[in-house]
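Several structures are given next for inspection.
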Structure 1
Amino acid sequence: MHSEQGNVKIFAGKSGHSFAKKMCNYLGAEMGNSEVIHFSDGNIFVRIKETVRNSDVYLVQPIGMDPNNELVEILFWIDAFKRASASSVTVIVPYFGYAKGDKKDEPRVSIRARVCADCIEVAGADRFITMDLHAPQIQGFFRIPSDHLYSLPLLCESVKNYVNVDNLVVVSPDAGFAKTARKYADYLGTPVAIGDKTRVAHDENAKILELIGDVEGKECLIVDDFSISGGTLIDIANVLKAKGATKIIACLGHNILRESGIKRIEESPIELVISTDTVENPFVAESPKMITVSAAPLFAEAVSRIHDRVSVSPLFEKVPAKVLADSEK
């Protein structure tokens, strides 16, 4: 991106091209010229193909469907930009996959999110932007400025097209997500129900034991930050159906469902899953039950504000109309 306001450039990692291109379209800018090569031995090579001297660089790369390679690529990009004399490097990670490892909740395990944050800082990043962290306090793992954007307004505006809000109940799959579910409910003006979920291992399988709240005769919106296998969504959907729900849809901040998970959802009572494009997921486009809303305009607006030295915090409360309009395209 070459901005009239200054020397700003947007680049993309291997899995961030589509998202970065949408950001550039919103800003009326061109994407920086670069290349990534993955050698047959597993090594990664990155190259900047234009000057970035004295430029404010924005690198777009989710840590999602191929997290280990994507993280390592980010570190190499930061190093390359710094060695090429970029004025600053802002790392835009629409989905920070390792955010799930945010605590030491059992003996002899790594706090993986903190390790990733340290690596990104040591490599030389000056700022970090992401969306819908698994736990907001992960921002505290970074000593550099970090901006945490929210998909909630984008998803809620889309939800209004598919349900009768006056007869809607927002459903949290577990107590841990109840606080965020309440924010969805406040935005939409609806009550909340909460699933009682337990997880006994690290095998992506959890069991819904009970439901707190009344859903009989109601349309239900299950909300969660992400799903890998679809298991939790399907389990809570089955409980809702048994409790008399008339319609069930779901919202995900990030859609990292694999092919098997999407197939399970297609066979479940869930009618639609509305999610953002923070992860380039090749399986989503093939399913009629998957609706995608773009978060790229919101990130682009954040970049514009950061570059103009304007506060980003208004984006946490109200998304501009232009962002909402572009997110549905």
Structure 2
Amino acid sequence: MSAFRHLPGLLRFSRRPAHCIGLDIGSSSIKGVKLAKGPQGFTLVERSVVPLSPEAASPERVQAIQQVLKSLDGRGAPVITAVGGPGTVLRSVPFPRMTRQELKTALSFEAEKHIPFKPEEAFLDSWILGDQPGGRMEVLLAAARKELVNAHCELLKSAGIVPQAVDLEPVALANAWEISHPPSETEAVGLIHVGARATILNFLSGTRLVFTREMPYGGAAFTQAVAEGLKIDVAEAGRLKCEPGSRLNEVRAALQPAWDEWLAQCRVSLDFYENQFGHGVGRLYLSGGSAPLAGFKEAVQEATALSTEIWDPLSGLKRTAGSPGPEGLSVALGLAVGCAARGLS
């Protein structure tokens, strides 16, 4: 899916840098990776994760961003980040066949038919994916509300950063997927990234992103379910959710209603994809902070009747002598990896 990596976003590179930092500004943590690229592919130079409390105010978030960049030794390396949520749109739409220059001119007029806000209120982007019958072509349309992007950039500016580009989260996730899977793969798969505030569902054919959807339901809801079920505070619930120890059965029982609701929403998206494209996916891959929860993968597999695996976004990266291994929170680094890869492609 190399085309997506060339979406211009807000800013462009004048030349390919030696290193690039991908920064994922989440609601429960700030995550960053520093990548390099050589003839043999991408190399992980360093990674960093700084947790945040759910109530973290802007100064705490700024401090966490600065801490991540300091640990990555980010001096001189460009930074790419991404936005997501209801203020963004990413979809494949049919356009009359035209050149890229003509598309650029027609984008605002055509985009108005496909986005839920006025084109002048948004940053718009597009990429021609290919021709369709009847004098049409398939175009990837990307839009993000200016208000959302500007607020995101203001937070970074407070931390002393001007990002080289701002991407959309589903695109970043798909770019990370492309690194770890050979382009010859043709099986349709579902990539499910369970973040704290939301879940991104990417449906890919080979390495091409054909459909994406975001559910406003993620790991924070799982933590809240544990807190309410066990009558403990949210901080303790977050710890127990990941490391239940001898209380595994209690935690699983508290999580089950939240998992059931989340799975019901996932099934709606899976059914929509199958109805829209005439075929289902053959396999599901889970990533994000909640992916490794005990029993979660099995619950997804049972509910969907699809083979389900945990995806480690670092699996396609080479390592420098001092770079960290794949243990720990690597399953949550997909957005950061995809952002960094975009800057080196």
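Looking across 1, 2, the calculation of Rg/Rh (Cα atoms, Kirkwood Rh), for residues 52-115 alone that yields 1.20 traces back to 2. One of 1, 2 was used to calculate distance in nm of label points 7 Å out along Cα→Cβ at positions 76 and 300, giving 2.9; which? Source structure for this number: 1. Computing FRET efficiency 1/(1 + (r/R0)^6) of positions 236 and 316 (r between Cβ atoms, R0 = 25 Å, to 0.05) gives 0.10 for which of 1, 2? Considering all the candidates, the number was obtained from 2. Matching task: 0.20 is the computed value of FRET efficiency 1/(1 + (r/R0)^6) of positions 100 and 196 (r between Cβ atoms, R0 = 30 Å, to 0.05). Pick the structure from 1, 2. Comparing all candidates, it corresponds to 2.
Relative contact order in percent (Cα under 8 Å, 6 or more apart) computed as 13: which structure among 1, 2? Going label by label, the one that fits is 1.
Using helix-only ellipticity at 222 nm (-39500 (n - 2.57) for each DSSP H run of 4 or more, over all residues; to 500) as the calculated read-out, with -9000 as its value, let me know the right label among 1, 2. Clearly, the read-out refers to 1. Here Cα extents along the principal axes in Å has been calculated and equals 61, 47, 35, so which of 1, 2 was it run on? Only structure 1 yields this read-out.
We did not get these values from a lab; they are worked out from the coordinates using the rules stated. Since the structure is predicted, the reported quantities are computational estimates derived from the model, not experimental observations. Cβ atoms are built from the backbone, for glycine too; each structure is taken alone.
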